[in-house]
1. A value of 16.1 was computed for mean count of other Cβ atoms within 10 Å over residues 254-261; which of 1, 2 is the source structure?
2. For which of the structures 1, 2 does the calculation of relative contact order in percent (Cα under 8 Å, 6 or more apart) return 22?
3. Given a value of -13500 for helix-only ellipticity at 222 nm (-39500 (n - 2.57) for each DSSP H run of 4 or more, over all residues; to 500), calculated from one of 1, 2, which structure does it belong to?
4. Given 2.6 as the derived value for distance in nm of label points 7 Å out along Cα→Cβ at positions 30 and 214, which of the supplied structures 1, 2 does it correspond to?
5. State the single structure among 1, 2 that was used to calculate Rg and Dmax of the Cα atoms in Å, for residues 118-245 alone, giving 15.2, 42.
6. Name the one structure among 1, 2 that Rg and Dmax of the Cα atoms in Å of 18.5, 56 was derived from.
7. Computing Rg and Dmax of the Cα atoms in Å, for residues 62-189 alone gives 20.7, 64 for which of 1, 2?
8. Name the one structure among 1, 2 that distance in nm of label points 7 Å out along Cα→Cβ at positions 70 and 206 of 2.3 was derived from.
Structure 1
Amino acid sequence: MTREELLRAAEVLIEQALREDVGPGDVTTQATIPSDARGKGTIVVKEHGVICGRHVAAAVFRAVDKRISFRALVRDGEPVQPGDVAAEVEGPLAGILTAERTALNFLTRLSGIATLTARFVEAVAPYRAVILDTRKTTPGWRVLEKYAVRCGGGRNHRMGLYDMVLIKDNHIAACGSITEAVRKVRAAGVKVPIEVEVKDLDELREALELGVDRILLDNFSVEDIAEAVKVAEGRVPLEASGGVSLDNVEAIAAAGVDYISVGALTHSAPALDISLELV
């Protein structure tokens, strides 16, 4: 994703965020800071993590006052530690203070996702498994949050309902079987990859005969994942999903799957502690 694509996705979010935070005006700053005052601040990291969102944070400051300069000292995807200065801002002091919280909200949220993703990626590093995100994203934030996953070393699953078929349990129940669901998809002339979710080894065997692009093992135990890998014999890439945590992800990867999707990357990542300090 280019910087321009990222900023286009963030533009509406930034506008909405500033509207809800600033409203008709920052009354505290207007009352305490002279309109001609200038200042400089540093954006300081308070804990170990991975930075993400510098372009978005810069855009927030520019949206408040185009005269504010933002100089990033760390690239998105780079590891940071307590005390590191991620960026410097300089310009009209009132604008810096008004933009501070909104800019940090984007930066801490996206850096938190990148940081948690990096921990999952590190945990499976000895194995072939690739860490994927899911569609369990904050409404409106999907492009940004999936970008943060990539900054943490993970990869993106489908962006939405339009770029990949994923036949889940409710689709299967409605169609009567996995085989019938896949038949209907192909009869519809869909031209995107097809993935099928299975809940047990019997459904896995059925799906393996259908020539789909990927099979998702839904809430399989580690023992059943290992058995599924044996049954599949490499004919179709396998994805493990459901109940994945930092406590069990290494064991899942060791069982031999190709992909592990983790909803927690985007729905449960804690914000990275970052603050702005005036110099």
Structure 2
Amino acid sequence: MGVLVFSVQDAIVKQVSGAYPLTQVVFVRSCVSVPLLLWLVQREGGWQPLFSSPWTPLLLRALIMLGAYTAYYMAFPALPLADAVALYFTVPLFVTALAGPFLGEHSRWRVWVAVLLGFVGVMVMLQPGSGLFEPAALLSLLSAALYGSAMLMARSYGTHVSAGVMAFFQNAVFLVGSGVAALVFQALQLASASHPSVVFLVRPWVELAPWDAALMAVCGVVSAVGTVFLTNAYRVARASTVTPFEYTGMLWAPLWGFVFFSEVPRATTVAGAAVIVVAGLLALRAAQR
């Protein structure tokens, strides 16, 4: 459910990426999420955990998630939606590789073979040296690594911190971080960038059209619901159990890309994504053993 919900947000963010800055999109989205998450925290047991929970690890995890989402959405203006999302789905490979250092869930050699196979799939998609390589693809890979780290952190201390509290801290950092970043970009006058990914990040804020404002508000609801679903999943179950379900996103990204943006995935995208999925499932199966 979390992956399905977030796939809708992906399509919305790509839709508005040509006219609005990423910082403004995240700021509006986060403002809408605040009352929803406060209500959720209250339902889970009152607001006291917001003050009694360990702030340092929660803020650190939220900052990592801010980096993950920033890198992820920066790739959207420069890549077809299916490509950006497929590269992001190296997350299970990063989760498998990082589960040892984070959680002590060490992997056997079969797992590492599967991880290497997954990166073969990445190379098929990226086609380095072919003249088709788009640097923004590296943003999706960076996002996957950061997101995997954050979800492993959710597992490591999720036994005593609720999903609602984690989601609230994450949203608060998104809200403050996007506002501060926008002020810094404006002060440094960075709006003259040429690459579409950088332009999406540093573009100055503009007046919102009513329809676009409504779309960003929908993102606020989506992010609140989706964050709670995914955080709760990683909080209560082994990472190797949860991550295979993230691959359902591979069903939605090409669909939304085709329906809303008339994007048809390339053959190398389909082939590379298939290798990534197979490798991820092999790694997770070995990890479960």
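1. The value was obtained from structure 2.
2. Of the options listed, only 1 reproduces it.
3. Clearly, the read-out refers to 1.
4. Of the structures listed, the value fits 2.
5. Considering all the candidates, the number was obtained from 1.
6. Comparing all candidates, it corresponds to 2.
7. Clearly, the read-out refers to 1.
8. Of the options listed, only 2 reproduces it.
Quick note: the coordinates plus some simple rules give every number you see, no bench work behind them. Owing to the predicted nature of the structure, the values given are computational and were not obtained by experimental measurement. Cβ atoms are built from the backbone, for glycine too; each structure is taken alone.
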